[in-house]
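J.: The following blocks contain the structures, represented as structure tokens.
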Structure P
Amino acid sequence: MIVVGIVTAVIVAGVGGYAAYGAYMINQISKYTFAEMVATTTKNNSEARITVGVFKQGQASYTVYGENGAELAPTKHTYEIGSVTKTLTAALLCKAVGEGKISMDDHIDQHLELPAKDYYPTLKRLITHTSGYKSHYLDSTIASNFLRGKNPFVGISTAQLLDRIGRVDLKDRDYPFSYSNFGMSVVGLVLSGVYGEDYSTLINRFVSDLGLSETMVSDGSGDLGKFWDWADGDAYIPAGALTSTIDDMLAYAQMSLDGVPEYLAVTHQVLAEVNATPGNGDKLNMRMDSVGAAWMLDTKNGIIWHNGGTGDYNSYLGFDPERRIAVVVLANTSPSYRIPATVMGARLLIELQNS
């Protein structure tokens, strides 16, 4: 049971990654400015490289921060973006819907060969995290990976994913919001079948067609090192295997603000009212009032956002469509290290809204 608890804490690194903070620390952090957050996170850490991008007044810019918040030369680093990958998986799903290849209301057994059962979840429930699937299902592969200090999801095949899908019994209803890496992996498996290609090939071409030439399924290369291993055909690739750069993520943020291509605008439409903001989320400006196609919608602050985390990286992309401002934070620190990118990014976005 100790292993279960530790593994869960490590791999639930997407939405809500600040949950490990105690109430006192959250109260303290909520009073920090963005600059203070960066300085705190990089204090006496000579390896820290936090790249912060801003899009405002029609212009994109970025700053690289190092030890003690010092501004460094504007070097373009490669980062794991973790669960921000999910927004691109969801965008590909919306593209497929627009092409008439699939429907949000399709049940997954319409596209996957699964054991006969009265009910399997719809794609809409999967991308809004209301399907009832857990974040992941602990098995010997995940446990072994964790104990060896590896990516917990490496080596989990699509056959294993299909087997688990067939063994999970769910009811035909909207479940309470529960962030699910497993569910997004199922979306990727469905899309792979719809397009007749393995998911890595499919998503790499998709992001390339968007003009994101420096975004791809991780191949282990990159100047900052400590990347998660992935194997060809891994089932969890759709949930968090992409790497990217600040230029690409700022371009993606601008596309999201513009709603071009059109299917990107579709991903921001409310698909489920979830009211899933954790107890202290409001203090950190990280509300989850509704969910679009993977994106979290903060209706109080007018922000659409997502975050991501792996073993040694964490990230945030948030934007305000009305004011046409966006913030990207890419960090080579773990989601549990000091102040996460999500908290820093949300603070900076609020500061920009109020400036």
Structure Q
Amino acid sequence: MNVSLDCIIFGLQRFGGISNYWERVLEFMRESHVNRQLILPKQVLFSGYAAAEDATPSRIETLPAKVSRYLPVRARADTVFHTSYYRRPSSRVGKYVVTVYDFIYERYRSGLARQVHTRQKLASVRSADAVICISHCTREDVLQFCPTVDPANVHVVHLGVDFDTYYPEPAANEAMEDSIVLFVGQRGGYKRFDLAIEAVRQCPGMTLGIVGPGLTSQEQALLRARLGTRWSALGPVSSAQLRRLYSQAFAFIFPSDYEGFGLPVLEAMACGCPVVAAATASLPEVGGTAAMYAQEQRPEDFAQALTALQSTERRAGLIEAGLAHCRPFSWARTGTQTLAVYAGHPPRNEAR
């Protein structure tokens, strides 16, 4: 099987979930010994891609990624062409495959940025022979926003957890002095950082630990006003540090209004950290019965779930359930199912 992998995302992100996913796809295809060619951007920004360690034949584009991201791509006629970010082949190929991650632009952005992104995304979906979606939620969005696409060509391939990185560190719990509730990642808009703050405010004795970009002055003022000293800014952290934080935390809170997948839910579970999440979009699909959910997007609903975890038996049961639940979500399965889509034998689309 000849496979051309369009790595344009490596020229658009220095770090990020899509680039991490795409690196996993490349790694699996390399180990599967398919006849693959990489189409690389003029400048690779993504630090996770080690070009020097990859002997795969590649073609480097001549135009900057900020331009070439919108242009058709030259690929061999006898190849499976899989794009990381909505680019189409310039001529007919053996099979055209695109991965769709979410519909955040369509739901939360406006103006020219949304128009350009949506136009390119939907044109890619309409042209594709196979569409890979990272969740059933995203698949439903594809069918809603692009109703002319054949549902039989839209396949779900879940993301995976790196179990060599995310696992429980039992000794970490010995250092836990407070009931730390972790909030991880970006905090703007639909991520609903406000719900995390208010939920912890309603839970005396709990502290909000914030992992991610530096806090703005407005965020610091809000935290001081609502939580006093019951919060700590932990900043950007390495994967090893995040594993340690998950392992020592009382719980991980994920109150997002919308996610295409929600991989932090599984990474927290893999570290033995109980998860309290929003009952929105893909999160119940990803967390299954191993997470606790707020019934509505209200602080009191998240606070109620956090309070319920103060039961030692309830918390221990959720930790055990989470460790078991996350195990099937491996990157090996992601790669195997992606290869099956290439070969025309995709996974069945029944919801979990």
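Nothing in this text is a laboratory measurement; each read-out follows from the coordinates by a stated rule. Quick caveat: nothing in here was measured; it's all calculated off a predicted structure. Cβ atoms are built from the backbone, for glycine too; each structure is taken alone.
J.: Could you tell me which structure in P, Q was used to calculate semi-axes √(5λ) of the Cα gyration tensor in Å, for residues 182-229 alone as 16, 12, 10?
T.: The read-out was computed on structure Q.
J.: Sticking with this structure for a sec: Match the computed value 0.95 of FRET efficiency 1/(1 + (r/R0)^6) of positions 46 and 262 (r between Cβ atoms, R0 = 35 Å, to 0.05) to one of the structures P, Q, and report its label.
T.: Computing FRET efficiency 1/(1 + (r/R0)^6) of positions 46 and 262 (r between Cβ atoms, R0 = 35 Å, to 0.05) on every structure in P, Q gives 0.95 only for Q.
J.: A value of 0.95 was derived for Rg/Rh (Cα atoms, Kirkwood Rh), for residues 166-333 alone; which structure in P, Q was it taken from?
T.: Attributed to the structure labelled P.
J.: Let me ask something else about it. When P(r) over Cα pairs in 20 Å bins from 0, in percent is calculated, the result is 29, 55, 16, 0; to which of the structures P, Q does this value belong?
T.: Source structure: Q.
J.: Now a separate question. By the measure distance in nm of label points 7 Å out along Cα→Cβ at positions 134 and 310, tell me the structure among P, Q with the highest figure.
T.: Ranking P, Q on distance in nm of label points 7 Å out along Cα→Cβ at positions 134 and 310, first place is Q.
J.: Out of P, Q, which one gives 0.9 for distance in nm of label points 7 Å out along Cα→Cβ at positions 86 and 342 as computed from the coordinates?
T.: Working through the options, I get structure P.
J.: Continuing with this model, one more query. If relative contact order in percent (Cα under 8 Å, 6 or more apart) is computed to be 25, which of P, Q is the source?
T.: Among P, Q, the structure yielding 25 for relative contact order in percent (Cα under 8 Å, 6 or more apart) is P.
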